[in-house]
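We did not get these values from a lab; they are worked out from the coordinates using the rules stated. Bear in mind that the values here come from a model prediction, so they are computed numbers and not experimental data. Cβ atoms are built from the backbone, for glycine too; each structure is taken alone.
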Structure I
Amino acid sequence: MPTHPSLSLVRPAKLADLDALLELEEASFDGDRLTRRRLRHLLTRANAAVLMAEDDGGLVGSVVLLFRRTTGTAHVYSIAVAARARGRGAGRTLLEAAEQEAWRRERAWMRAEIRKDNVASLRLFEACGYRRFGEYEDYYEDEMDAWRVEKTLDPSLRPSLARLPYYRQTLEFTCGPAALMMAMAALRPDRPLDRTEELRVWREATTIFMTSGHGGCGPYGLALAAHRRGFRASVVVSDPGVHMVDTVRSPEKQEVMRLVQHDMEREIRDAGIPVEVRAVSLAEVERRFEAEEIPLILISSWQIWEERGPHWVVVTGFDDHFVYVHDPWLDPDEGEVAADVINMPIGRQQFRSMSRFGRRGLRTAVFVAAGEVT
């Protein structure tokens, strides 16, 4: 790990380092400081990493990294350097260590926000290969604006990406229609990407009677919706039973789901839509993607939001380390922008883990392709 000769190796911070980290935080920043409670959370429970650099006199710097559960992008939340260590390379050492930690956790990009008046910090990031790609207005407590910067952690990555337009789902339960609409619009650019089509597809494809609120879409409903619009569709599903029935407890609702799915199975047979009952592998998803079949994959939202629910994404590409997806769910309240969910990189092993849902580990994919339907 690169370090300045006068600094010790950067190491992960421990709970025992809390007092020293808090003292450094208060000495380094006039506002937007991490509180003791927040630091404790980052050190013990958060999806984060706190690294620290030391010299013979103790702590000289720290960097806080945040990780969203699914995205392949790590976020530099803050870098603090003690006054006595400035000019000795501590900031660069911490940033390089943070990049190594992000890569170890299968993150492909690093992002950060930098105060527009913090010339030294901007110079550091740009010297380390970061580029500006956006800005936030009134981002800090004193209403100072921020630059958004990013860097790929492996310049050799050259993902094979399909040119899929992006459509953000407008309702909590329309991830499936949004994913299907993106796939169809990629294959036929004249296809609508609007809310009318989103709700139309949802009405046709809904199979799931959720515990409360509106239902969502299963693989058979999405395949039928694609078929009705003139696309070739096929389904691979690991469970021959009623899909996602464990999302509800009421026997009455389970019976509704059973009846709706059985009716869709009849329609699928009549339409000649291929259905294979087996687990879909990542190798197959990649192979069929390369054959110009666009995969819609069901994942568990537990790994994203720690809420148990099914969620559809559309695969947009692959490279040696990552699977890339468009995620139709975008949450501005969490500070997300379209760049955070478009061609979102997910580590291959992580993708395998998250692409199963429920107690029975349902694995399913809908493949959509151009061509005449029979």
Structure II
Amino acid sequence: MDFFQAIQYCVDNNLTFAAYRLPHNDAVRLVVQRTNKPVLSKVNSELFTEKGFLIAPFTTSHGGQPMFIHADLNYISTDYINFDELTKFAAGTPEPEDFSNGVVSRNEFIKQVNEIKWNIKSGSFEKVVLSRIKIIERNYRAQLTKIFQQLTASYSNAFVYLYNSGGKLWMGATPEPLLCSHRNELQTVSLASTRRYSAENLNLHNWDEKERDEQNLVTCYIEKALENFRVQGYSKTGPYTKKAGNLVHLRTDFSLDYHEVNGQLGNLLSELHPTSAVCGLPKNIAMDYLLKTEKHNRSYYSGYLGPVNLDERMLLFVNLRCMQVLTDKLVLYVGAGITSESIAEDEWDETEIKADTLLSVIYNV
């Protein structure tokens, strides 16, 4: 079998695996765990001595748990590969699918946005990132590898992934790093505000005050998190416009010396996640509001995921532009940052634009 047939083999046989392609990279990596039992983990410093693929939920308060896929088998698409060992793995037993329909209509979403704006103006919080789901009714499991390949071809600057662990089969193409390390450098970013890609929207000066303020809130949140963690020496670049497929975002980059963290990557992740780009400000108040307001369970949407200690790097990305794969449907997750200046109808349109990242590929396949 060729490399992508091996990925489909993992899907068809319900193996515990992760396939991914890094931004601006042609190689696809496939890591497979020997056992099908999900490895539930605590995100602490000890975890980052392991080799594998980490998946963390938006919050653990709704039953979601971080999972770690051990890289017992490790394949790279650019190498010659003998898949004999992979084909000896016994097929996994399908897990019960945990999903309850929480679709909201356009009118319901607009009502939610206006309620958030009212709460912001009354001083309850500064920003809330409201999400919703879209459901595509059809069994796509046999086409997942084709969709994965199309995503890698269409979104060269995104982190594209497909994983299965503990009955959770997810796929996505996310533009947002959360925390990355290589040798002695750590990097994180603030990414917020969204427009369709065009030459005009690549010009920072064409973005309005509401969009700049939304991005600045995320930047300030990260600066405060680094300050709370007593990180003093870091560099900041931005804001600037960043193309992500058919979209453009505002972005600011941060970098710091690994030694500033003193081996406490787990604690730093807890300080950063979830950022105001996926939750809101103040974080705890916004989180409580979202858990009461959103009709769906975010599960692993707006959590984070990525390889750990593969190629001597840790590369964790916020789980955006993603979908959960169920037996007879796809569940797409999208969101929009709501501030006092938000126009509810425009925020709905923004979620539609974000959904197109996946829908354009799904319908093409």
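Can you spot which of I, II the value 15 was calculated from, given it is relative contact order in percent (Cα under 8 Å, 6 or more apart)? Derived from I, not from the others.
With distance in nm of label points 7 Å out along Cα→Cβ at positions 173 and 197 computed per structure, which member of I, II shows the largest figure? Can you show the working numbers first?
Working: I: 2.3; II: 0.9.
Once distance in nm of label points 7 Å out along Cα→Cβ at positions 173 and 197 is tallied for I, II, the winner is I.
Comparing FRET efficiency 1/(1 + (r/R0)^6) of positions 125 and 181 (r between Cβ atoms, R0 = 30 Å, to 0.05) across structures I, II, the highest figure comes from II. When mean count of other Cβ atoms within 10 Å over residues 141-148 is computed across structures I, II, the figure 14.5 traces back to I. Once Kirkwood radius over Cα pairs in Å is computed for every structure in I, II, the highest value turns out to be that of I.
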